[in-house]
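Scrolling down, you'll hit the structures one after another.
What follows is calculated from the coordinates using simple rules that are stated; it is not laboratory data. Small disclaimer: the values here were computed from a predicted structure and weren't measured. Cβ atoms are built from the backbone, for glycine too; each structure is taken alone.
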Structure 1
Amino acid sequence: MKEAYIIDGIRTPIGNFGGSLSTIRTDDLAAIAIKELVNRNSSVDWEEVEDLIFGCANQAGEDNRNVARMALLLADLPYCIGGETVNRLCSSGMAAAINASRAIKLGDGDLYITGGVENMTRGPWVLSKASKPFGRDAQLFDTSFGWRFVNKKLHDKYGTDGMGQTAENLVSLYKINRQDQDLFAYNSQMKASKAQNSGRLAKEIIQVEIPQRKADPIIFKDDEFIKPGTTIEKLSSLRAAFKKEGGSVTAGNSSGLNDGAAAMLIGSEQAIKRNNLTPKARIVSSAIAGVKPKIMGIGPVKASEKALKRAGLTLNDIDIIELNEAFAAQALACTRALGIDDNDSRVNPNGGAIAIGHPLGMTGARILNSAAIELHQQNKKYALITMCIGVGQGYATIIEKA
């Protein structure tokens with residue numbers, strides 16, 4: 001069986017909700033990342049690419065009708081390349097890469113472009129049709145985040161708690177206090193600020209030129225969600241956002257609604273040699289796990305255990321852990337369940353989504369590529385990349401430095 005490798009990856013800076021990327025269509029945003037990936041790898045025969053697989057969680061607006069195919073055409077890639085959009089909510093970008101790696105291992109092509117995109121700012125309002133002609137029971141939803149068109153049978157069976165409430169559920173289940181959540185969030189901000197100031201984050205970012213109507217284009221080059229001036233005192237002063245009585249999950253210890261895109265090149269050893277490329281990391285194993293929707297944030301625990309077993313490794317073998325920070329409470333529930341210390345330096349060495357942001361379809365690709373870069377930065381061997389997923393799932397991938 002062939003091996004699959006992460007060859008290269010790039011991403012846009014991550015924008016705030018309503019921020020610097022808010023004027024860029026989702027398909028255009030994806031095309032920006034893809035174009036840069038192409039430009040960075042000029043030795044590649046792009047007609048050799050079997051498929052472009054991109055994650056996207058919304059798909060209700062400008063990202064409709066297979067945004068992966070739209071984006072590759074906008075990026076001026078050969079039209080002979082296929083395009084597929086993957087939706088596994090928060091882990092869509094990771095799922096895209098793993099789908100490509102599976103195909104390579106099975107012999108279904110040697111070279112793939114993968115990635116993910118989300119412009120949460122531009123998520124549209126959607127209006128249902130009425131239940132009968134001229135009816136007045138149409139429903140209106142903002143698709144930027146959260147449930148819409150809830151199935152009553154699903155609600156009755158499992159509940160349809162919002163993401164913030166699922167974090168509060170983990171707080172109760174795992175007895176996670178507010179102070180620990182705020183400290184985790186603060187540390188994420190400080191690590192991300194340091195990585196930004198040192199130029200570490202710039203190693204994975206492309207500058208984005210944003211046209212202006214009557215002025216020169218704005219050059220957007222740094223993640224804008226990071227809050228270097230935050231303090232424990234500021235974080236502790238914030239009100240609970242999802243549970244009025246006794247809640248502890250706040251805007252400050254949660255990830256945000258954000259915009260961004262990332263693209264990656266995944267290939268076999270044969271494609272690497274033919275195209276004169278240098279791989280970053282080998283994809284060793286992956287795993288998916290389902291959990292109860294009301295505690296969706298604990299999904300990475302079972303997924304990570306499965307991925308480690310498939311790789312023949314233990315957590316002691318892992319040098320870097322990229323654990324997506326949907327919420328500080330969720331991240332702490334996972335690390336504690338896995339037996340990882342709250343201050344383990346392996347975890348999110350350059351900060352996580354609480355600081356950097358979480359464009360849903362993009363994040364899986366971002367942390368996968370970031371882990372591959374970090375293995376080389378630290379000259380380490382193995383990284384575990386894992387995420388929780390709305391409606392009760394976890395995804396995990398293990399990579400080895402190439």
Structure 2
Amino acid sequence: MKRYTLYMYAFALSAFALASCSKELTEGLDDVNIGVVTDDNVMYDGMIVTAKKGQPVEFTINGEPDFVTFYSGELGHQYIYKDRTSVSADDVVSSVLSFTVYTSTTIYADDNNRRNNCMDIFYTMDDAENGFEAFPGLVKNDIVADSTTVVQFWKDGKWHELVDRDEFVGMGQNVVAGNSYERDVVNYIDKNLVLAFAYNKDEWENPHFNETDAVNVAQPRYNFASMKITNTLRNGQTTEQFASDFVLTAVNMHHERDTAYYQDWKSTVSYLPEDSGYGTVTANVAGRWNLSSASSGSFYIHGTANDSHWKSSWLVSDPINILACEPDQGVSVKNISQDMPTYSHTYENVGTYTATFVVTNGNYKHEDRGVYQIVVNVTE
């Protein structure tokens with residue numbers, strides 16, 4: 001087994017100065033370098049490290065830098081994309097919006113005397129050529145104005161149906177039995193796609209309150225699971241953004257605390273948000289959106305008891321940047337409290353990768369940073 005010190009192409013950086021700076025309280029990067037241990041499975045020809053698939057590549061870290069971050073060069077871990085927040089439209093092969101909807105009670109059709117199907121899922125975008133009008137947006141500080149905007153947009157026929165609401169009738173009552181949907185959105189790129197979820201847009205009242213001898217009917221809870229947009233890129237990489245990335249805003253109707261609707265919330269008053277117009281909740285509150293798991297694509301609006309007033313609320317996204325993505329991530333290999341003379345990484349797929357080590361020495365006065373890169377060719 002041999003150890004080779006590879007004086008890889010390094011970029012000297014400084015957070016606070018371009019010129020050389022004092023080494024007071026910390027050493028610079030003059031003695032820092034990255035090496036590799038060679039054996040029967042890992043070889044070096046002076047230019048490229050060649051390793052066999054599934055065999056660990058052991059790098060040596062010399063010079064005792066304070067911090068080391070490693071980018072393997074694999075998909076999702078490429079240094080060149082560490083600051084990337086959106087992909088190029090030219091790189092997108094497919095873009096799919098996917099999600100599952102399920103309920104917690106039986107949903108009846110509109111022609112049933114127990115009708116309670118009260119969820120609509122809408123969308124629109126900036127695409128006049130194809131019959132769409134851009135949503136004007138929410139001001140988010142005037143609930144009366146925003147309530148009027150979303151409802152009038154519907155009354156004017158400008159919201160388009162993303163899902164046929166009749167499909168919710170008889171829908172399953174768990175995530176496995178629920179309705180799963182996929183919508184191709186690649187043609188919506190750069191068109192300010194907006195999603196809207198309307199809970200009881202017609203503001204139906206519980207039949208218990210407005211029909212003679214009517215049966216009591218519960219207003220259903222609607223659960224949304226795993227809502228995300230997945231982009232597949234030409235290089236095989238996939239990027240995902242979940243519901244929380246859509247920047248969802250609740251627009252709650254009849255939110256005033258002096259209404260009959262508020263009386264139904266007395267048992268859950270401690271969970272009600274201070275902002276009753278735009279507020280969301282973190283518990284089960286009738287007719288209010290719970291977005292506490294939206295970062296994983298899941299959210300819901302809780303149902304109303306069969307002897308209570310039905311609620312009405314919208315949930316509207318900001319214009320969605322379909323090309324948005326998370327920056328590629330490195331792995332923290334070493335911090336100032338660790339002694340880490342070597343680091344191993346195993347490449348599981350054949351290919352050519354640019355492995356990158358970002359090394360840093362710093363204190364409160366300045367920071368020295370170096371970027372060390374080496375090409376790793378992985379073979380069978």
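Data overview
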item: For 5.7 (distance in nm of label points 7 Å out along Cα→Cβ at positions 196 and 372, calculated) the corresponding structure among 1, 2; result: 2
item: Among 1, 2, structure where log10 I(q)/I(0) by the Debye sum over Cα atoms at q = 0.09, 0.10, 0.12, 0.18 Å⁻¹, for residues 148-299 alone as derived comes to -0.51, -0.62, -0.85, -1.18; result: 1
item: Structure with the greatest value (metric mean projected area of the Cα convex hull in nm², set 1, 2); result: 2
item: For helix-only ellipticity at 222 nm (-39500 (n - 2.57) for each DSSP H run of 4 or more, over all residues; to 500) computed as -10000, the structure of 1, 2 it came from; result: 1
item: Ranking 1, 2 by relative contact order in percent (Cα under 8 Å, 6 or more apart), the structure that comes out highest; result: 2
item: Structure responsible for 1.00, with FRET efficiency 1/(1 + (r/R0)^6) of positions 52 and 108 (r between Cβ atoms, R0 = 35 Å, to 0.05) calculated and labels 1, 2 on offer; result: 1
